[in-house]
Every structure is written in structure tokens, then in C-alpha cells.
Structure 1
Amino acid sequence: MWVLGINWEWHDTAAALVDGEGRIHAFAEEERFTRVKHAWDSFPARAAAHCLRTAGIGFRDVDVVAVGWDIPHSNLWHFPGRDRRRLLSALFGALAEELTTPHRPEIVFVEHHVAHALSSFHASGFERAGVLVVDGSGEFYGTTVYAADRMTGLRPLRHWHRGFSLGALYEATTRALGLGILDAGKTMGLAAYETTDGVDPLPLGDLVEEGPSFFGLHPRTKYQTIVDAWGSYLGERFGTVTSTADDLARDPVAVRMAASAQRTVELALPALHAETRRLTGFPHVCLAGGVALNSVANGRLPEPVYIPPFPHDAGVALGAAWSVRPPVMTGLLESPYLGTAIGEEHPDFGDLVVTPFTPDTVVEMLLDGRIGAVAEGRAEVGPRALGHRSIIALPSAPSMRDRLNTVKRRERWRPFAPVTLHGYAPRLWPGQGLRDLYMIGNAVVSEHGLEVMPAAVHVDGTTRPQILPDGSASVVRSLLETLRRAGVPPVLVNTSFNGPGEPIVNTAVDALRAFRELGLDFLILGDRVIRDR
């Protein structure tokens, strides 16, 4: 049996393919193929094709298409038979006309928060856990708590309507700052520049007792209406932000606004986490939903907690597939590297210098202050580069942060994150449990860390760390081990390999184009090192 899970056409569309035992064969986001960030208003046709190609099957072999939205039973969109044909044609092309019989493939619609919850719980390896889904909005709710058990399945325990949506609050703040839609990570980074004491949170309402929300809106109020209400409130409370994105860190109105929104999330998420534990009686908690990308708030949660590398909407593709065929074999997500393999193309290197990869040669360049990139193996899924599609540099010079932001053409105030080996991490930051795997939780940096990796420490003394597990990201691991043997702290800046406003690179052709456009010093492409003459 084959189940193709998809996220629908609004944003972060994705496809994931599992077999009859729930094993993941491929999982990818449409943006990586179209090169349009977040793949707005598109079906995951190329991502679906990647999944089928990786598994070596055709579209006629797909038994079920599982959608991570319960469209027929919500007010989102009517789904008559003609739209079934539209969906199959969008995924599989004109040949899908052969599949438009009533029963092949079956189309299953999964409630959005259920798909989020399953994507996190089944990836966690926990036998039972509370699951907390916090995002902008599903079909009806902004936040949901579930009890999850491998034997008995998923049971909803409590919902919070959209009036309490942390995602809506944060989206409104991001827009008021003049940043792009889905640029919430920038708002989080900007908040750290507030240096005064006593930042007041925004008046969300009492989440635990759940009286009326701040605006007193009807539970079925449209999501955009709530975002607009927050936007009006922010303008009245803080004033209008007039600075450009590059100057926001020097704008007291912008910084205060971002800090208040961030403070709200940092208070609300632990409260929701505690409520999840109380309702379920389970010490283990899984998180999912777009708000679970807020690594600063995540870093404040007590162990044991699990957040997958894909808590955003792309993750519901996998959760929807798992709702049909949950994994028979339990355990932690085997690998986040489920996308396109770098060796699938034979690019034209032109007049570039191509030499075999050796860690010693690359470490010499890193020690000389060079900035390079890695593209190896299958691409990671999710918004964080985890060593297979990464820009790397040594973080030992404070000026490296500004250099990297210049290379990537990002706002100068934005931070970077480090990657290191398991044995060295305790010298740099306190353990973050499973959050260390996917750059999903912030930690306070030690005195030693402040000394050896200043370019990877934010202005508030924290960082969003990654520890490489055994057997993963072989190129980056070899560089870290070579640094260690040379007596140099084995830690690198690890940031996403992409240019401004575009997704993380996917193929070898993407990598070569970005290498040239960004003016990087070197590119490790599979087992080769690429340099400009």
C-alpha cells in the first residue's frame, strides 16, 4: 500500500510518501522545486513526483491521497466531484484522468491540527505523550491539546478558538514591522534588541481559565479579521514603524513592538505546555504548528519535549499520511534528510576549479576566514538547514556575523546558529534534549561559548544550537572532527544555503547558481570542492 500525504495549496505545500507500514520513503516541500519561497497558491505536484520517483513507483500505484486539511467539513472550500478531478490532475497531470474512478485513489481529508499532532507524535519515538498544536488557525481552532498513545491513538482534550491565536498575534506584529508574511523568525530575532526591563506582554486573554479573548470576538470569526484587529491595536499602542527592515534594530518602536509580541509567546507557550501535562497526565509533550518554530519560547520548556524539524504547515503532509498508515516500527524520526539527492544531476561546472573533497583542505580555508557551503546527500525537510544544504564558516571572529549577513544580503541585525559534535556541546550551552537535533530551541551560551563562537551568539547571549547525531551530515561532521584534531574548537556557523528571498537550495544546479550569485569562497558539492578561478 502507498499513501501520499499532501499539504494543500495555500502555503508551504508539501508531499510525503509512506508505505503500508508507515515508513517514510520521501518528504519534500514544493518550494524547493519551484524556487518560490513558501510555494504560495500551488499544489505540491513536483514534490509528489519526487516522492514517487524516489520510491520507484508511478501515480497508478498510489492507493490513498491524504490531505492535511478537512476541507469538506469546514468552511474553507466546497469539494464536489469535479474538484476531486482537479486535485488529481494538479498532482499527477493529464494522465490522472485514468484515476478519476470513485475509488482509486481514495482521497482522505484529515483535520489540520490532527495532521500536525500526528506528524510530531509519531516522529518523537514516545510511546505516549501530550501533544500541543499551536498555530495561526486550523479549520476552526488556533490551539489544540491531544493525548496520544501508540496503542489507542489520538484523543482531543481541549481547544482554544482563533481569538486566542498566538499565530495571528505574531503575524500581525510581523506585518506591522513591515516584514513579509511568514517572516515571524525575523520578529523573534528583533525582539532580543529590547534592553529595558519589564517588557509587557500583549493582552491575549487568560489561556488557562479561558474567559473571553482580548477582542471578545466570536469563536468562528475569520482568521484575517483577527489579524487585522491585532494590527489596529498595535498601531494604537506602539505607533507606526517607519524604519526600513535593515534599520529595525535601531528603531525603538519596532523593537518594543517585537519584544512585546515575543514576551506574550514566551509566557503563553509554557502555560499551554503545563496545561497539556495536566490534562493528559503524561510528562512527555510533543509540539507542532507554526508557533512551534519559535525557538526562543521552545528553549524555556522543561524536558522531555519533542518538536520535529517540520512543525510548520508542510509537516501536515506527513501527518496526514500517517493518519492512514501510522508507523509500525516506533522510534525517533530516522532522518530529516528526505528530499532530493544532490547526485541526481550532472551540472556544467564551466571554468570553475573542481578538486576532490578532503576535510584538511577545507579546514585550511575555514581557518583563513573563508565562507563556503555544503550540498551533500538528500536535502533536509523543514525551514532549518541541518548540514546537507548549509553555508558554513568559523564563528571565532565577531565580524563573521556581519560578513555572513552581507553575503546572504540579510538584515544586519539577524543572528546565526552553531553546529557542533555531541561531546563538545556541553562546553557551549546547557543540553536541550531532542531540540538540539533540529535547531528548534534556544539556549543560553556559556562563558566558553561566548569566547569561542561570538559570531553565533545573539545580542541576548543565546543561540539556536544543533548537535550532529552519529551518522548524519558526513561532510560537516568530518570538518568538525578535523578542527578538533587540530586543537581548534569544533564548532561552525551553520546557516541555510540560499540567496535573499528564495528557498534553501535543492539540486546541484541550484547550489552552483547560489555559489556564484552569493560570491562564496568554496562549495562542497558531494565529494568535490568547487572554487572560482
Structure 2
Amino acid sequence: MEQAFSRDIRILVIDEQALAQNYLKFALEKLGYSSVQLTDRASWALQLCQQQQFDLIILSFNLQQGKDGFQLYEELKTRQLQSHNTGFIFISAETDPSLVHSVIELQPDEFLAKPYTIGDLQQRIERVLKRKQELRPLHQYLDANRPEKALQELDQLLANAPSPKLIPTLLKLKGDLLLQSGRAADAVKFYQSVQAVQPFSWAQIGLVRALFACEDFDAVGMMLERMSTRSDTKLVALEYQSELEFRNKSFDQAQQHLEQAVDLAPRNLFRQQKLQQLSRLNHDYERQYKSARDLLKFARHSMYEQPDLYLNLARACIDYAVSMDEDGETNKLSKQATEALNQLRNAFPQSDTHEQQTVLQARLHYLRAQKDKALKILETMDEVPLQITALEDALDRAKALHEVGLTQASKRWFEKIGEFCQQQPTDPYLQTYLQQEQQERAELTTAPRELNNIAVMHYQHGNWQAALGAFEHAFRLLPRNAGIALNLLQSMLTAPTGAIDPVKRSRLQQACLRAIDQGKLNPEQQRRFEQLKQKQLAS
């Protein structure tokens, strides 16, 4: 690279390790870059980026004070604090695939693993800066939010026979701009023409997105089968497979594919949020809890940290605890919910979440078998408001009222929630869950755990038909509760011969065995299960 060009480059280095900072400063000076600013904290880097533009930002992932490098880079990009002409080189001593996949989703210009040589650094810098220089006119239109002018500039650049190394970058940008401009049909034709020449992975991903936007789901499905077998397209394939299955109401399959996508790139918070919604649809309260926990974990210190994340973790802890039989695990989750509320108060002392926390306290009382205390709290709270402002808050109130037996009040809240969803655009995952929850609560006047206890009483008194119906209903609401699965299995196996449709019996029996195999039985339940296997299942 020419020295005259190098002197004008403004570089920001963000790394909290003094040795790494000194090495980078030495390396950059040796390469001829004189305008270099150093900082070891994300908060200071944000201030600098708000005050001035840099040509190159070299960012380390391993920042321990406040935001980490991933969160800082995400915020710089999302808030557009730097020009499109700013180059980003992401540096990390960690090369765990889950981090690499997460970073690649944000599309930095380069990813450099520590340790590296001056030669490695020079190669990456020169490659980034040369590309930025060639694309400067295009980036000016992007900064001005003029996508149509950017497309015109792109076509002009392509017509002027750019260097072969630049052509894939230009083509990828053109596809992205067509999609961003809402020209999905044009994007389909464009990506198909690119693939006819060379099957770039980014072109396959772009074509899937364009076809999905055009609602050509059959074509999308055929592409995803192939893409899911390749490491460079697997993440996107899994996500879109989940989308297709959700549209087909195959919620279990949708969750399984999205879980695999989250395992590949766990720091995508929007994907974690979608997984949490799917988990609730499938009554998988353990997965819901894990997603809520991960959402808060990866959002803490980031631009996405907010009181709702703490509230939702507390709610997920309670939902999970309500679905369990183990007192020890229930107490543990109850403490985690309380700790989440304490963290909320410390992190956001001025937040107006008193009412939401009060509802959660009532649910915690119910969880601890203090139903009278929960009832007293909820009876003193205001009636349904004229206007709902937050769906999750309203849903939690409706759940709490239903749990303590105030079913009519709960019904009124669900009706108000339904009105809100009709009037306001609502996330389809959340809306589907709300509809399911409303229907199930309307059918059920007793909480699932209490329903199971009632069923046990019916079974002990020889009323097998009432017991079987109650166990089946409780299992439908808590399909991963091993104790309820065992009770349903036992009631089926001991019912009179021919009393249950054989097809239904086989299906339920397999579901019960699967839940028992994947869950946890206490010693008494395990003894009963062994007896069933010997006396009933063996025959």
C-alpha cells in the first residue's frame, strides 16, 4: 500500500489488554499508520465513535468491563455510528464455533484470530481499505439512505469491469439492496443468474430469502434440504426450515430446527426470542427457561438490556417450576425468579415495573403453596385496563388470575388481549401462543398440577374414566412432566380392556414413555414405573 495513503487513515484500536494494545500500536506504526487512537473500554469507544468517524476500527472480542467486543460491534452497526466506509476487523483469542458463527452473522470486514503476525495484520488491513476505497461512492449513497441511487452506482461499477476480487462483493451488495428495497421478485431473478455462473453460498442464502419473501415455499423447501448439509449455509437453512414448519403448524419440528440454529450462533437475540415463543407453544417450559436465561445473559450490558428481560426470566422460572413435581427444583427456580427481580431493581432502579413485579410476587406465593396470599394480592389490584400496553405483562396477569381460581377475571384479560392483537401488529409466534393459551385456560378451570392431584384422587377411588380424562388433560398441558406421564400411563394400562381406542392408546403410551425417558422420576415413581414395565408393558 502506498505510504501517502496510509498516513491519512484514522484508526481506532479497542483492546483491554495492555500487551495486545502495545503490540497493535507497534505493528501499525511499523506499517506506516500514524493516526491511531487506543482505548480499553467499550463505553469510551462508543463516545469516540459518536464524536468522529474512523477509517478502520480494530476491535477485540475479549472486553471484560461492561460490553464485550461483540456487543460493541453490534451497537456500532445497528445505530450506524460509523460510515459504511469504515472498515471493521474483529479480533478474538476465542475461536469457539458458536462465537465465530455469531460474529460472522454481523458481517465484519475481517475476522482475525489471536495470535497473529504483523504480516497477517497488514494483509487484512490492506484488503479492507482497498475494498472500502473502491466502494466509497457507493457507500455515500448508503449513508444517505438512498438505495436506488446505490443500485445505480453498483450497476455502473459492474459495467466498468472491476477487479475480479471485487466482483463477488459488488454482486452480494446488489442482492442485499434489492431485498432491502422490497424488490423480492427482481432479487430472485438476480440470484438465479448469479448461481447459473457460480454457486456462491451467499447467493444461495439470498435466493432463499427472496423466494420466501415471494412466498414460493415449495422452492424454498427444496433448496433448504441441500443447504442444511453444508457448514456455510446450515445456519440459515435451519432457521428457514423452522419458519416453514411454523407456517405448517409443525411446532415441535420448528423448535427442533431452531434449537440447532441457536446452538450454532447463540448470540442472536432475535432467534433466542423466537425459540422462547416456540418453546411455550410446545409446553416445553425447560427450554423456555433456558432461552429466557440466555437472552438475559447475552443482552446484559448490551443495547438490548431492558427490564422486560429480567421480568421474562422470572416468569419463565415460575412457568417451569409450576410444571415440575420436584420440590427441590421448584424451590431452586423460585429463588432464581426472586433473584431476577432483585437484579432488575439494581440494574433499573427507576423503572416503572412495580405492577408487573407485584403480579410475579403473587405467582411466587402460588408456587410456594400460599394460594391465599396470592389471591389477596391479585384481588386488590385494578381491573382490566381500557388499553393494554404490553402483551407479556397482560398475559402474566391473566395466568396469575387463572392459577388462583379467578377464572372470570382471567377470561376478561384474555378477551382484552385478543382485542389488542386484532388492532395492533403482533409477532405471529406470540399471537399463536396467546390464542393457544386462551383456549386452554378456557377449557381448564384448574391448574395442571392441581388437576393431576384431582385425577390421582379419582384413580384411588376407582373412578378410572374421570381419572384418565384428567390425567390426559394435565399431560396435554404439561407434556414433558414425567410424573404426570407416569400417572397417565398407569391409568391407561389398568383401565378395563377395550375401554380406550387402541390407536389412541398406542399414541399416548409412546408419548408417555418418551416423556418418562427424557424426564426425571423420584424414587417412588421409579418403583411404580418398574412394576408397570414388569406387569403391564412386558405383556
Which structure, out of 1, 2, was helix-only ellipticity at 222 nm (-39500 (n - 2.57) for each DSSP H run of 4 or more, over all residues; to 500) calculated from, if the result is -9500?
1
Figure out for me which of the structures 1, 2 the number 0.75 belongs to, where FRET efficiency 1/(1 + (r/R0)^6) of positions 352 and 400 (r between Cβ atoms, R0 = 30 Å, to 0.05) was derived from the coordinates.
1
Which of 1, 2 yields 17.4 [mean count of other Cβ atoms within 10 Å over residues 424-431, calculated]:
1
Which structure, out of 1, 2, was log10 I(q)/I(0) by the Debye sum over Cα atoms at q = 0.13, 0.18, 0.24 Å⁻¹, for residues 192-287 alone calculated from, if the result is -0.45, -0.81, -1.26?
2
Upon calculation of relative contact order in percent (Cα under 8 Å, 6 or more apart) from the atomic coordinates, which of the structures 1, 2 produces 7?
2
Work out which structure the value 0.75 belongs to, where FRET efficiency 1/(1 + (r/R0)^6) of positions 32 and 128 (r between Cβ atoms, R0 = 41 Å, to 0.05) was derived from one of 1, 2.
1
Taking 1.7 as the value of distance in nm of label points 7 Å out along Cα→Cβ at positions 24 and 496 derived from one of the structures shown (1, 2), identify that structure.
1
Comparing percent of Cα pairs over 32 Å apart across structures 1, 2, which is largest?
2
Of structures 1, 2, which gives 1.5 when distance in nm of label points 7 Å out along Cα→Cβ at positions 376 and 504 is computed from the coordinates?
1
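Values in this text are rule-based calculations from the coordinates and carry no lab data. All figures in this text were calculated on a predicted structure; none of them were measured in a lab. Cβ atoms are built from the backbone, for glycine too; each structure is taken alone.
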